[in-house]
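K.L.:
These are the structures, in structure tokens.
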Structure P
Amino acid sequence: MADWQDPDDVSFMLDECKTWAVVGLSGDPTRTAYEIASLLQDKGKRIVPIHPSAPTVLGEQGYATLADVPFPIDVVDVFRRSESAGEFADQAVAVGAKAVWFQLGVIDDAAYERTTAAGVPMVMNTCPAIEWRKRRA
């Protein structure tokens, strides 16, 4: 588990990565993905909603898939169940994302192995909000 939350990988994503594609982000403000996307914006990040219906969320144009995004993505932040999250890690590698983040409760060991073997840092089973809070403690 320690490898999943390597402090250097967490710091790289929180400090150096600016464009975050948020998989599963819809316009529903009661969903955790919406809350975290808003927090990311508050921290100066550009969010990119990834959702099959491609809604505009928090003022940012959505895209149906990662492959549809016409500019570079730094982090692919995945709000999907563990059993379906791995495909998004694979897509993140395919589109040249710099990193992958699986949210709290999202764990896929095989996806972690594939992603990191491809040279892409990955964090699993935590949330940017949690990691930013740790820094204030």
Structure Q
Amino acid sequence: MNVAILLITHKGVGAAMRQTVEEIMGEPPLSMACIEPGLNESVETAHERALTTADKLSSGYDGVLILTDAYGATPCNIAVAVGKQQQAPVVTGLNLPMLLRVMSYPSLNPHSLAAKALSTAEDGITLATSQHAPVH
């Protein structure tokens, strides 16, 4: 399986995630593209850029997994629209552990990678301090 990852995020989020993955892993095992709608960019223009990128990824790979940051925000709405058009799974709540985990399973299909992303999000958020330590 040769899946590509499309990050559709707020400005700076996707680029920072991509850079951090590259710093940790070196060359990522899955191809990754990033769309970050600009503040002065229309939703239609951002959607068209995202759809064009998804089309390119779809033609060169066996599928696309779309990851986005904040549910209900403009990048997410664009991601959902593109996901529907591409029949690609869209996972919200993008965080670094999720992206690293997805990158660790390059042989999975897009829907299985989406399941890995979801399970990482469910398992990866925890109170990292003792329950007796004061929290301010």
Structure R
Amino acid sequence: MRVLLDTNVVLDFILQRPDFYSDANDIFIRLQNLDFQAYVTSITPINAFYTAKKEIGRGAAFETVENLISFVEICNTDKDVLIDAFSLNFGDYEDAVQCASAVAANLDGIVTRDRTGYLKSPIPVYSPAEFLEILQNQTA
């Protein structure tokens, strides 16, 4: 299965956000076990670095983002994707760009904590818990 990890899931993992870390950590463990292929958009490492730098410091942020990039694929976010994002008619342009990137890469779905931001997604959208359940069922 090939899925886009929304920036919020990546940040939950990197920053070990108390309410969300458990599922995010389980997703990244499953990723390291090669249970699925993870993609992020090109804006995710940038946003992750910016946010992490403020919370864990510049050096740790560089190391964390470099590690992230080593085991995820990066979706192409070119001019066509940026234009296609407008046609999705999302309330949030960043979510629309991530969705358009996933569609352009022919991914199987999007994993996000913000399902309401993706109500108009043409591909399936899963919460972290739902995605973990899918992975569990695939390996059962």
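Rule-based calculations on the coordinates, nothing more; no lab input. Source: prediction; values computed, not measured.
K.L.:
Match the computed value 10.1 of Kirkwood radius over Cα pairs in Å, for residues 77-124 alone to one of the structures P, Q, R, and report its label. Spell out each step's value before the answer.
P.N.:
Details: P: 10.1; Q: 11.1; R: 10.4.
So the calculation was done on P.
K.L.:
Given a value of -18000 for helix-only ellipticity at 222 nm (-39500 (n - 2.57) for each DSSP H run of 4 or more, over all residues; to 500), point me to the structure among P, Q, R it was derived from. Working shown, then result.
P.N.:
Details: P: -10000; Q: -15500; R: -18000.
Attributed to the structure labelled R.
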